[in-house]
Structure I
Amino acid sequence: MARTLRVKTDASYKQGIGFSVAYETEVHIGGKSSYTFSDSKFIDKKSKSTDAEVVGVAYGIVETYKNMGGRVEDYVLILESDCEHAVRIYGGEKKQRKHKLHQTLSHFLKDFNSWRINWIPRTTNQKANALAKTELRKAEDKKGNVEY
């Protein structure tokens, strides 16, 4: 029976604030969506928006792995990001795959039956995008940097 984990990731960044990352995972068994789970997190660190997207993919991988209790050997992992840079880092040319974060995540990725990463348009990544933006707004509110 085909088992797939479809993980959509996103990040939201604001200069001087930090960034948030989010993911949404759909669990498919036998070609049918069985259930979903998602989460987001704020990271109080200055970064570039593209680096935040790379961290967002990592967050989606690790949290999906944890939510599945590490029992992922029967699942194909399909990562989806609306950031071309993140897709190149994880799935691109060999020289790009040497990225330190990718090397660290290989520990998790090797446990899946197989995995791949695809670029998707932002319009099809609405839930992860909304989660990341909401998390960033909460952080802004806490820091008192709300702009009206």
Structure II
Amino acid sequence: MKDVNLDSGDYKMYFIDISQHHSENRSCEFIERYKNFYIDDNYVLNVFKNELIEEKDHEFRLGKCFYVIQLFQNQEIKFGAFLSLENKKLKRTKVYNFNLEKFETFKKEFKKLEAFIINCYSIKNSKKLISDIEENGGYIHGISGFEN
């Protein structure tokens, strides 16, 4: 995140639980408590960037409980990583220790991310729906932030 200037513009960092699709037998207290959420408070995002990402590590196991993290500015991805909750590690191209306990002290800034499953029956309708959702500030994991 060293190249991200959080003082310029509005940012949102999304925490998406995709581990549910990869692990049937899991117990994730953090995920059960907070589900999918986002943070848009620049102070907390600066703490995330400057204090929570700690020294480098070499070993990374995703484990059963993890989030995909994506930081957006103006519907463009500025940063993305995996956060392993079990191992308290953050992985992008390198692996870092992550201070999960300190992060949780900012739980009042975790804004619930409403999630819906929508079925579209044509590609034309899907493209229109995606466009409408993104134009209105919505987020679609795996699609938002990428050029068509």
For which of the structures I, II does the calculation of mean count of other Cβ atoms within 10 Å over residues 67-74 return 12.8?
I
Identify which of structures I, II gives the largest calculated value of distance in nm of label points 7 Å out along Cα→Cβ at positions 11 and 27.
II
Which one of I, II has helix-only ellipticity at 222 nm (-39500 (n - 2.57) for each DSSP H run of 4 or more, over all residues; to 500), as calculated from the coordinates, equal to -5500?
II
So if we calculate relative contact order in percent (Cα under 8 Å, 6 or more apart) for every structure here (I, II), which label has the highest result?
I
Tell me which of I, II gives 0.8 when you compute distance in nm of label points 7 Å out along Cα→Cβ at positions 43 and 59.
I
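If you work out mean projected area of the Cα convex hull in nm², for residues 35-74 alone for I, II, which one comes out largest?
Working: I: 3.6; II: 4.1.
When mean projected area of the Cα convex hull in nm², for residues 35-74 alone is computed for each of I, II, structure II gives the biggest number.
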By the measure distance in nm of label points 7 Å out along Cα→Cβ at positions 19 and 131, tell me the structure among I, II with the highest figure.
II
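Taken together, the values in this text are just the output of simple stated rules run on the coordinates, not laboratory data. What you see is a predicted model; the values in this text were computed from it and never measured. Cβ atoms are built from the backbone, for glycine too; each structure is taken alone.
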